[in-house]
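Engineer: In structure tokens below, several structures.
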Structure 1
Amino acid sequence: MEDHLVNEFLEELQRIGRNPLTIEHYRRDLHEYETYLADRAVFSFFVDPALILSYYHDVNARRIGPSAIYSKQHAVFAFYEWLLTAGYLLVNPAPRPAMPSFHRLPLAVPSWETLRDALRRLRCSPHPWLQRDFALIDLAYSCGLRRAELHGANIEDICPDDGTIKVRGKGGKERLVPLGEKAMHDLLYYIYHVRPKLMKGGSTNALFISWQAGGKRMNPYSINAIFRRLRKRLSLDRSFSPHKLRHAFATDLIRNGAAVQDVSKMLGHVKLETTQIYTRLMPTDLKKCHQTFHPRG
């Protein structure tokens, strides 16, 4: 198998600034595709389109969600598209996978009342790692950041004078997200008074660091571990997670009257339609508003 081609492809993704977690997902999915081919005694990526389509069907038959299906198929398509661009192929033999045809809101997102209680308990903790967890959760909710964006955040990304944070999102795209005065104050307290206690003599510009790793950048999967630990410690349900906090951020903004276009920019969505799913939360509120204020309500 031409493993060097996969390595070249992944190096190109790194060169253009794709997120390390995204690159790792491509690596994993392409290894899975390579294993599929090898199980059928095929030891080259240069195959008949029918075999690639057969792999797509195999992925479709698995008990995984539509987003996971698309991710696995798109990794194969993107790899062959790169082979075409790099001159290894004259045509891309991989069919372009279909985007998931629907977007769903999670069944539950944490309410502000639940988050406020959890944040209060963490903020008052004497332990620096719990104070770090407070800063992490507060930033995730205040700015609607993805897990990968929390992991990749650096000290220099914080702009106190402007009240913003620079975020590197999907595809290496950067955006500025407002950070409220209270949230900025608490984040700066973490940076100047809590983070140094976790450094242990280490040297990194990472915003969130691991005390156990000797002051190095927190492993992205450790962020999930933090939420699992806090769910148990604070008696919270599974709606308390990085992704659900992102949903809570968008939900609370739109419920309180923020324009969908503005929320879309803050979330870093490429398409406005992705953000518009949150407007499904509005009909009940709009009906109440109409009944209260309209002469014919």
Structure 2
Amino acid sequence: MQTGLTRPLVNLEDLNQEFLGASIPELFELLPIGVQIDDAQHRTLYINGRFTEMLGYTLEDIADLDDWFRCCYPDPAEREMVRRDWSEKLAHADATGSEIPVIERRLTCKNGETKVIEFHIRKIGDHYIYLNTDVSVRAHLVAEMHRLAFTDSLTGKGNRRSFLAEGEALLRAGRHPLAGLMLDIDHFKSLNDRFGHKIGDEALVEVASRCHAELEDGQHLARLGGEEFGVLLPGCDRPAAVAIAERLRLAVTERPLVFAELELAVPIGVCVGGAMAAREERSIEGVLSRADRALYEAKRTGRNRVCFAEG
């Protein structure tokens, strides 16, 4: 006795004949991804409609690899870097008989728009087949998640995680001399208790803004937590770091904090502690710890001043 449902057997020859009735380009036009076919000399032989819809380029625009790199990477330095990376991946695949890995690139479309494209590349015989997918939305979401993970939501500056990550990266890269600062708002709890957390938050935002305005490119400001901020100063020796610390202190304290809604101007002071990274140091936590001790020395000896750790 038969049980269950039965399905008619598919005649694979008939199915094959159905597909053979359509040309390969006709099948490619049905795909929701961009298709590009190059010959062994990397001359473009075919692109489907989705490719042009996605990037704007026609077959005439990207007749060969030189055209492709010139159009998609208008910045010469970036173009050279991407081309070198592509050549290395291609050479490795040819030498080892392995597949070319999936590549994700940010490139320029014909209309000037920037998109992030994921390339799946296979060499079949003497031809290269590119299957291209627009992953711009995914890339944007990943970048936004990264930004949120490394940004203090109140001040818009870096958070403790970003400070530690940047510090570790600088140490790995051997960016010496390297100084670390910690800055703490004097009597911040009293400000909060007296005027409320909204005013306290406004104070934190203003202090962050004043400090950021005093820093140069490559100098990293982060809110470490509460009323504490950290600063990383690559390329600064001790005298330069002390001078910057004093400049930050003055930038914060030379003008009172003005709260228009309360018609109030509140004087503010800050303590700054600093420390230098040793050349053999492998963790920024040590620098942070020494800067923290210097910060508390500044508090202990009168507040609104700069102290720097010895060594």
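Engineer: helix-only ellipticity at 222 nm (-39500 (n - 2.57) for each DSSP H run of 4 or more, over all residues; to 500) was computed and gave -17000; which structure, 1, 2, did it come from?
Structural biologist: Source structure: 1.
Engineer: Could you tell me which structure in 1, 2 was used to calculate Cα Rg over 2.2 N^0.38 Å as 1.52?
Structural biologist: So the calculation was done on 2.
Engineer: A value of 14.4 was computed for mean count of other Cβ atoms within 10 Å over residues 71-78; which of 1, 2 is the source structure?
Structural biologist: It must be structure 2, since only it matches.
Coordinate-derived values only; no laboratory data. Computed from a prediction, not measured in an experiment: that's the story for all the values here. Cβ atoms are built from the backbone, for glycine too; each structure is taken alone.
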